[in-house]
1. Of the structures labelled 1, 2, which one yields 3.2 when distance in nm of label points 7 Å out along Cα→Cβ at positions 36 and 92 is computed from its coordinates?
2. Thinking of 1, 2, which structure, once semi-axes √(5λ) of the Cα gyration tensor in Å, for residues 188-235 alone is computed, gives back 23, 14, 9?
3. As an exercise: distance in nm of label points 7 Å out along Cα→Cβ at positions 100 and 228, calculated from one structure in 1, 2, equals 4.1. Which structure is it?
4. Of the structures labelled 1, 2, one was used to calculate helix-only ellipticity at 222 nm (-39500 (n - 2.57) for each DSSP H run of 4 or more, over all residues; to 500), giving -22000. Name it.
5. The value 18.9 for mean projected area of the Cα convex hull in nm² was derived from one model only; which of 1, 2 is it?
6. Please compute relative contact order in percent (Cα under 8 Å, 6 or more apart) for structures 1, 2 and give me the label with the greatest value.
7. Rank structures 1, 2 by distance in nm of label points 7 Å out along Cα→Cβ at positions 12 and 108 and report only the one at the top, that is, the highest.
8. Comparing mean count of other Cβ atoms within 10 Å over residues 124-131 across 1, 2, which structure shows the greatest value?
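What follows is calculated from the coordinates using simple rules that are stated; it is not laboratory data. It should be emphasised that the depicted structure is a prediction, and the values quoted were computed from it without experimental measurement. Cβ atoms are built from the backbone, for glycine too; each structure is taken alone.
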Structure 1
Amino acid sequence: MHYRPILQDTPVVVKNLIIINVLMLLATYALEAAGIDFTNLFGMHYPASEKFRPFQIVTHMFMHGGFMHLFFNMFALWMFGRVLESIWGPKRFLIYYFVTGLGAVALHMFVNHLEIQSIQNSIVAFQNTPAPELLEKFVNKQLGNPSPQLIDFITEWYDDPSSASFAAEGGLLMERILQMKMDIPTVGASGAVFGILLAFGMIFPNTQLMLLFPPIPIKAKYFVMGYGALELYLGLTNSGGSIAHFAHLGGMLFGFILIKYWAKTTNTFY
């Protein structure tokens, strides 16, 4: 019995996307071990950040936060993307991949912009009427679990609420948190992968998929709708830590728009 390598029969675009993503993760490990911050260089930063570079709009799609992040994205790309590329062809599939990936980061950056604006408004309100309770509310919202040193600082300010030095230090602290938020890089192909998942569900809605947890069959259309609803809930409730839920939704949204556009401008659904 002869076994062929898993990528041997994989369509050219999917295969090369997987190879590039793997090489980028290996480069991340190698260069960061040598002291070069590869993730900050090629991850997508908020446009107002000093770390933002225009090429990050594309390069962030080939960066990942670790092996498991890469594995699940590439597995989904291989599982569903090869089917789509086989019916669309390499050119249309590549266009779809980049449109959904770029659409994902566009929505993510828009949501980030709203969050940054909210932080800036909080800072202005604090500067107008500095008070320890405003700083405490801000810190709890932005950091979740502030450090013991920060808690001690706020407690000491409560003991001396009219202190100008505490007010000045509190303002600087809020500015540092704002800068930290703007400097967090966004990485991953998840937006494009969610776009691919949506396309599979639209083109093969009644295909049976097998869930891992729980191990039950489910039609692709219900899986996609359920996953999309979950991402929307997690995004609105700000759950899931550093996961960019609105980027996932952006990939699905732009994928839906592009598929509908193609359906109107071509003779076939796909």
Structure 2
Amino acid sequence: MNTIVKKVADNLMAKGLNDTSISIADEYSIDQEVSTINCIDSTAKSYVSQYNVHGYGNSQRQILRNIAKQDGKRLWMSEYGLPTTSNMFASITLSEQILNDMRILKNNAWIYLQAIQDDPNGSNGWGLIGVSYTNSSVPPKIYLDFYAFKQYTKFIRPGYQIISSDNNDTLAAYSAKDQKLVIVCTNKGPAQLWKFNVTMFNISNISNITAFRTSNNETFTPLSNIQPMHYGILVYLHPSDSITTWVFDAIPRDG
């Protein structure tokens, strides 16, 4: 890897492409990425601007995060995907991968392997949407995990800041520009009562709350009859095996 990186850098500079950056190493797993980076010398690292990794082995998220921070490199989750399922198994797995990566790995970008796949019969679903590449009359097959992915991507947009939460099954993000707080909650077990203390996110003046849910019988369904908060506490009965996204119109307390 040292030799390859240095030769690529030398050739880029020889062609006057000094502004073209190098990313490595797109390893299959986070653990292997850590091993590869640890084998690279400081000269090779000086030519690298970004670490790319795939998410198929994940015991060393925090270690890779620390390495990227120490080395001053951007960090991308450049590939993750899994076979779709007709129930929530794949959707919950996908959601857990996203929230753990964003909470612990703190990558700058998160990329799904194959959003659209040639799958006209709906029988080989690695994509979020199955289509026919050769027959436009075949309607697309939208898999359940498409909606699970949408629970994040619809609301957590570029420029949103990931903020800390004391619940390992939630991902929280805030945009001062949009004045929106987004909380994505994943319940991988039986139905349970959740309580959110929204005041811990240092916001006030909540003017509106909306929520959307994906489950075995819901596909990004807007929720009605949202109970009002009391003293900044939102109480919610979270159905089994479901993902719920809460969107709060909110102003930062020091704003």
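1. Details: 1: 4.0; 2: 3.2.
The value was obtained from structure 2.
2. Working: 1: 17, 14, 10; 2: 23, 14, 9.
Source structure: 2.
3. Numbers: 1: 1.2; 2: 4.1.
Corresponding structure: 2.
4. Working: 1: -22000; 2: -7000.
Value -22000 for helix-only ellipticity at 222 nm (-39500 (n - 2.57) for each DSSP H run of 4 or more, over all residues; to 500) corresponds to 1 out of 1, 2.
5. On the way: 1: 18.9; 2: 17.2.
Matching structure: 1.
6. Numbers: 1: 26; 2: 14.
With respect to relative contact order in percent (Cα under 8 Å, 6 or more apart), the highest-scoring structure among 1, 2 is 1.
7. Numbers: 1: 2.9; 2: 1.2.
By distance in nm of label points 7 Å out along Cα→Cβ at positions 12 and 108, the leading structure of 1, 2 is 1.
8. Details: 1: 13.6; 2: 19.6.
Structure 2 comes out on top.
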